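What follows is a set of structures to go through.
Every read-out reported here was derived from the displayed coordinates using simple, explicitly stated rules and does not represent laboratory data. Just so it is clear, the structure is predicted and the values come from calculations on it, not from any experiment. Cβ atoms are built from the backbone, for glycine too; each structure is taken alone.
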Structure 1
Amino acid sequence: MGEPETWQQEQVSLAYLSAIATRGGATSAVWNVDKDGVDVTLQRDLIDVAFQMKCTYAPTLLSDGETYAFDLDRRTYDLLRSPTRSSAGFLGLVVVPREVDTWLTQEDESIVMRCAGYYARIQDSPPVTNEGTTRIHLPKKQRLDQSGLDDIFTYAFNRLFGPREGAL
C-alpha cells in the first residue's frame, strides 16, 4: 500500500490511544471537530484529560537519542496550555513504520500493532512568541502506556485538588 495518508495516521493514533485507555481503565470520547485543539478526552475516576494526537512515520529524534521532537502549531499549543482548561492538555505522538501494511498484523486470535506512543504535558506551559510552530519534546521515557497514563491522571488530579493524602 505504500506510505500512509494523513487520515490513516490520524486513525491509527486514535486507535492506539483508545487501546491504551481501555487497558488503563479509562473511557475515551473522540471529538468530531477539534476546534479546541483536542481530538480525544479520556476519563478515569471522574478526572478528565484532553489529547491532541499526532502520528508520524518519520519522527525527529534529538541528538540525545532519547527524545522525539514535534513541531506543534501555535494555536493548538496555546489551546492545550491554557490555564482556564478544565481538563489538562497533552500532546500524544504515535510513531509508526513507514509502510502502512506493517502497522497491524494478525496472529492467530490476536492483532499486533507495530507502533509506540509518547506524551508531552502542554498544560501550564509558558507562552511562546513565535507565530508558526512550537517544538515540543517528547522523551522516550514518557511512553503513552499504562504507567504513563497513571502519571497523566495523577497530574490531572493534583492540578485540580492538590496531592492525594498518603501519596508519595
Structure 2
Amino acid sequence: MLTLRPFATLDFPLLASWFSTLPEVVQWGGSHLSYPLTQADMADMLAQGQSSPPSRRCWMVCRDGAPVGHAQLAYDWRDGNARLGRVAIAPAKRGQGLARPMVTLMIDEAFQTPGIERLELNVYLFNTPAIRTYQALGFTMEGVRRSSTRAGAERWDTGMMGLLRGEWQTPTPAPATS
C-alpha cells in the first residue's frame, strides 16, 4: 500500500539522485530547473508550501515507509484548479505497477482539498506510458502546445490533460487472491 508523507529537506539528496541527465530533470520538473537539481531549487519547492494558502505542496510517496516516488500539486486558488506535476518513481522501483496507485493518491489528495474543482497536468507527448495511465484514471487530453519546452538542444510538445471533480471516481481495488 502506498502512502504520502510531506517532502522534507532530508529527501533532497535522494530525489536528486533519481535524475542523471538534463532531459530527465526537464521531463520531471520542467525547463526552469537545472541539472543537477540544486538545493535552492528544492528549497524553493518547500517554501511554496509555506504560504497560506500554499501555492505548491510536495510529497514523497512511500511503500512500507520507504520512499518510492515523488509528486506535487500546484494550486490556482482563485479558479479552483490544482496542477499535478513533478511525478517521479524511483529508478529502482519502475516497472512495478506503482504509477496508477501513486497518481490515484494524488487525485484523491487534490479533490479532498476544499475548493478544488479541476485537476490538470502537462505531459510530454513522447511519454506514452504516463499518458495511458492518466487516461485510464479519467484524464482527458485537452490540447497540445507544440514545441513548447526546451531540453538542451531538443524541443518537446506538451499535452495538456484535465479531470473534473465530478468525473473522478476512485478506482475499486482488485480483490485479494488467495
Subject >> Origin of the derived value 4.8 (distance in nm of label points 7 Å out along Cα→Cβ at positions 65 and 153; candidates 1, 2) >> reply: 2
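With relative contact order in percent (Cα under 8 Å, 6 or more apart) as the yardstick, tell me which of 1, 2 scores highest.
Largest calculated value belongs to 1.
Distance in nm of label points 7 Å out along Cα→Cβ at positions 57 and 73 was computed and gave 0.5; which structure, 1, 2, did it come from?
This figure was derived from 2.
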